[in-house]
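K.L.:
Next come the structures, one after another.
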Structure I
Amino acid sequence: MMQVACGYTIPITLFGIPPSPADHLKGMEAVGQAGFKLIELEFYDELIAEHRRDLPAMKALLEKYGMRIASIMAVEEKMFSLDPAIKRKALADFDALTDLMVELGSPLVSICGYMPPEIRPQGTELYVGGPPTAVTVGDDFSWDAFWKNAVDVFKQCAAIAKRKGLTLIIETRANDVFSSTDALLNLIRESGADNAGVILDVAHVHAGKEYLALVIPKLGKLIKLVHFSDNDGTQAHHYAPGRGIIDFRAVVGSLKRAGFDGTIVVDVSGVPNIVEEAIKARDYFQRLIAEVGG
């Protein structure tokens, strides 16, 4: 049966991005105090040493509140760079980050299609940690070269994850470098990875003008995790449910028909009283899961 987790957008909203190591622990504490039994985390490539140092404290918080890890995101903004040195470091960092995820018992390692140095953000973020609203590239930019490299990076990350018993998932985010569900399907297929899937972020898919009623059966078993937040479809805002026009009852029904029985993540961001809003959203989504048939 589907379960509901607290997303890392809650610590980010409370403390900024990236939260300091101390604030990371405070965020986990706040989520535990709010009664969540599943939590999503983010680990940052520039904080590997600190994350490793704080593993005992993270384990203690998980035990204290009876929480489990739903997924951990490896935040590596230069991961898809074509620069060989940057690429090597990104893959080495991914290897180190996934070691920590295994220690915490996370079944999933997630990534985003962050813009590498070759693609320069020009627009502002709609929410802290979100993708840019506009980008530029140099005259010598080659999409074919970029795509070939991206497939290779994804393939290597999937292989690293597989060695450790992890599933690699990539998020559907409007305005990311892979900004459609078809792009992610192609990335996974061309990589040949058999331990890969997607995070279905309904707010991003909705803002990307894709139909959730079609996207869910299209992605099917590739959906390994779901992010729930609301918007009106014009921009990828991450509002509390009811503040936009997403039909979550219909989405839950579609997910059940597709055979999804994993975790739905409360992914609300940048709203006042974020912890209280996350609790209300959790209770709302749990009711829907109980009420809606497939």
Structure II
Amino acid sequence: MKTAKIKLISSMFIFGTIGIFVKYIDLPSSVIATVRGALGALFLILFILIRRQKMSVNAVKKNLLVLCISGACIGVNWILLFESYKYTTVATATLCYYMAPVFVVLLSPLLLKEKLTLKKSLCVCLAIIGMVLVSGVLSGDNSANAKGIVFGLLAATAYASVMVLNKYLKEISAFDMTIMQLGTATLVILPYTLLTENVSTINLDERTAILLAVVGIVHTGITYALYFSSMQDLKAQTVAIFSYIDPAVAIILSATILREGMDVFGIIGAVLILGSTFFSELTDKREKV
């Protein structure tokens, strides 16, 4: 149990630092996303081979359509999130991204036939109020660029789609699911990248190559391996609680390393967004236990 918690905490902490690394990679978002998906998938394949595990071909076949669609959504999600980092602060982009659970709650009555309870409705309202505060509209703060916020919310929408689609997956292991989704994401992004970017003109210096490797191997391959191997020994509520280390780390690093400030309205908004989504998720886990 203790080892599993250390793995989970480590994975959440690493996830929370990705925005800092992406900020320093002077490459198009689609290129970063393509490399991330490819390196992450390759690392996880190597990981299961070392552990002498085998992918379940039958499970993959049964879920192939959903895996491909969700993988494509992951690729789109990465591009949008990385674009958001470019136009606004890491903290604001992360908070926009954490609206994904709110979108899932709103979609669940239509797509998953789940009842929208009073508690969940209240959480949605509080999260939306928080998003308004984070956007800087009330304070007249132009540093939280509207374009970055839009990209962040679109990234949240794409990730919400992944969360909904994953509920339709049946009898497939977390590693098989992730390898297929990362691989599909890469295959979807690659043609888009080749069509929209002149890859031959990209200057890949040593620093950029190292940062890309870190994002692909550490932030994707290693972190996903830590995350999924920890979930086997932990309760769903524990995973839900520790998942909020990710945005907390991102916000702290945004303020301390990148010197991206957040006013009082932004801080209140952050508390409302993270608090409401946390409460909604925790309530949902309790109802399923």
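K.L.:
Given a value of -14000 for helix-only ellipticity at 222 nm (-39500 (n - 2.57) for each DSSP H run of 4 or more, over all residues; to 500), calculated from one of I, II, which structure does it belong to?
P.N.:
It must be structure I, since only it matches.
K.L.:
Could you figure out which one of I, II the value 16.8 for Kirkwood radius over Cα pairs in Å, for residues 115-202 alone was computed from?
P.N.:
II
K.L.:
For mean count of other Cβ atoms within 10 Å over residues 27-34, which of the structures I, II scores highest?
P.N.:
II
K.L.:
Let me ask something additional. For structures I, II, calculate distance in nm of label points 7 Å out along Cα→Cβ at positions 107 and 219 and state which one comes out highest.
P.N.:
Once distance in nm of label points 7 Å out along Cα→Cβ at positions 107 and 219 is worked out for each structure, II has the highest.
K.L.:
For the read-out distance in nm of label points 7 Å out along Cα→Cβ at positions 131 and 163, a value of 1.1 was computed from one structure; give its label from I, II.
P.N.:
II
K.L.:
While we're here: State the single structure among I, II that was used to calculate FRET efficiency 1/(1 + (r/R0)^6) of positions 91 and 251 (r between Cβ atoms, R0 = 41 Å, to 0.05), giving 1.00.
P.N.:
II
K.L.:
Going by relative contact order in percent (Cα under 8 Å, 6 or more apart), which of structures I, II comes out largest?
P.N.:
II
Readers should treat all values here as calculations from the given coordinates under stated rules, not as data from a laboratory. Treat the numbers as computed from the prediction; the structure is a model and nothing was measured. Cβ atoms are built from the backbone, for glycine too; each structure is taken alone.
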